[in-house]
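Asks: What follows are several structures.
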Structure I
Amino acid sequence: MGELKTIISANIPVSIARDLKTKTKGTRSRVITRALKAYLADQEAFNISDVHTRTLLAVLHAREDVSKELKAILLVELNA
């Protein structure tokens, strides 16, 4: 016998709901299950501590929402 299933409620864009409406109920469930499994696997697989410090500094330096003062500090560290 297969795994127990439950009904969940989620807010998704109308355009996606429209696209899913053309699929059978079983297909919709399988598509959503695969997407959620992939999303959760990616979430668990990522760990910010795996990213090298220099990479983090470079990414922060490239962001538009970082002040000029902080970018100057980051640049000093990047060039060290």
Structure II
Amino acid sequence: MSYDKERVSAYYLLGLHDIAKGLELKVLESVLSDLEEDEDYEACEGLSKAIKFAEKSTVIEIIEEYDNALDRLAEEVD
């Protein structure tokens, strides 16, 4: 199976979305643990990246990064 960059980006975006909407990091860390058990490496990478970003950022920075990530994905589709 090959590395799926888009899947990593999707999980990063989903993680940022959930965090911006107020989901606690502990919940996402639990999801990450389940993904690790399932050996879902791309999902783990994206979600882990979102959690690490959120741990060092303000809510405004998280929302801005979410918007920027959406824009980057839209550009890739074009």
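No lab work stands behind these numbers, since they all come straight from the coordinates. All values reported here derive from a predicted model rather than from experimental measurement. Cβ atoms are built from the backbone, for glycine too; each structure is taken alone.
Asks: Identify the structure, out of I, II, from whose coordinates helix-only ellipticity at 222 nm (-39500 (n - 2.57) for each DSSP H run of 4 or more, over all residues; to 500) was calculated to give -20000. Could the numbers behind the result be given before it?
Replies: On the way: I: -20000; II: -26500.
Of the structures listed, the value fits I.
Asks: Something else now. Can you rank I, II by FRET efficiency 1/(1 + (r/R0)^6) of positions 4 and 60 (r between Cβ atoms, R0 = 25 Å, to 0.05) and just name the one with the largest value?
Replies: II
Asks: Which of I, II yields 9.1 for mean count of other Cβ atoms within 10 Å over residues 12-19, as computed? It would help to have the intermediate numbers written out before the result.
Replies: Working: I: 9.1; II: 21.5.
The structure behind it is I.
Asks: When mean count of other Cβ atoms within 10 Å over residues 28-35 is compared over structures I, II, which one is greatest?
Replies: On the way: I: 12.4; II: 15.4.
Once mean count of other Cβ atoms within 10 Å over residues 28-35 is worked out for each structure, II has the highest.
Asks: Right, here's the next one. Looking at mean projected area of the Cα convex hull in nm², point out which structure of I, II has the largest value. Write out the running numbers ahead of the final one.
Replies: Values: I: 9.1; II: 5.2.
Answer by largest value of mean projected area of the Cα convex hull in nm²: I.
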